[in-house]
1. Which structure, out of 1, 2, was volume of the Cα convex hull per residue in Å³ derived from, given a value of 104?
2. helix-only ellipticity at 222 nm (-39500 (n - 2.57) for each DSSP H run of 4 or more, over all residues; to 500) computed as -7500: which structure among 1, 2?
3. Work out the source of 32 here, i.e. which of 1, 2 gives that when relative contact order in percent (Cα under 8 Å, 6 or more apart) is computed.
4. For the read-out distance in nm of label points 7 Å out along Cα→Cβ at positions 59 and 83, a value of 3.2 was computed from one structure; give its label from 1, 2.
5. Give the label, chosen from 1, 2, of the structure having the highest value of FRET efficiency 1/(1 + (r/R0)^6) of positions 51 and 91 (r between Cβ atoms, R0 = 25 Å, to 0.05).
Structure 1
């Protein structure tokens with residue numbers, strides 16, 4: 001949420017600090033990308049981008065994509081590269097555990 005909040009010119013509530021990176025410099029001013037993995041989650045789905053690899057969790061199913069070689073994410077590599085998939089999914093779980101719980105839908 002850091003990027004859209006920054007673009008909107010808003011200031012986050014101090015009780016809810018950013019848990020992500022502001023990418024406006026990278027997207028609009030040619031600055032280097034933040035030196036960290038990119039992580040996002042929506043409801044029960046989420047993903048992490050670390051280099052060219054992106055593990056994706058959708059409806060409880062974990063997948064792995066090489067977004068440079070397969071930008072449309074058509075080929076799931078989780079079965080052919082299980083060690084990398086497992087490590088990146090574990091990395092996603094570690095990051096997810098540091099964040100506030102995702103709000104329950106009512």
Structure 2
């Protein structure tokens with residue numbers, strides 16, 4: 001298992017994306033998701049964490065959750081962005097990666 005994958009699963013937003021949204025095992029993420037894709041996904045979630053912080057009152061309970069998400073994502077990006085290793089699936093779209101993960105069940109995974 002690549003270290004970047006282990007670290008990605010320590011970031012609540014990324015773990016949620018892979019487990020709950022994409023429904024992909026850690027082994028499949030390790031095999032099919034390149035480092036650049038993981039960094040780009042983290043940046044995407046960081047954008048939404050920042051947006052949520054900007055639109056949530058600091059007194060609301062969700063504010064602390066968004067702040068924690070932001071810290072985790074920033075830490076992940078800072079650690080790994082300069083260490084990106086090439087991957088055979090670099091440049092593929094999310095949909096193409098899902099097709100590789102499980103071609104038979106792609107239609108079940110594709111819900112966008």
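1. Working: 1: 137; 2: 104.
Label of the originating structure: 2.
2. Values: 1: -7500; 2: -18500.
Only structure 1 yields this read-out.
3. Working: 1: 14; 2: 32.
Going through each structure in turn, the value belongs to 2.
4. On the way: 1: 3.2; 2: 4.3.
Among 1, 2, the structure yielding 3.2 for distance in nm of label points 7 Å out along Cα→Cβ at positions 59 and 83 is 1.
5. Values: 1: 1.00; 2: 0.40.
Greatest value across 1, 2: structure 1.
Here, each number is a calculation from the coordinates, and none is a lab measurement. As the structure is a computational prediction, the values presented were derived from the model and not from experiment. Cβ atoms are built from the backbone, for glycine too; each structure is taken alone.
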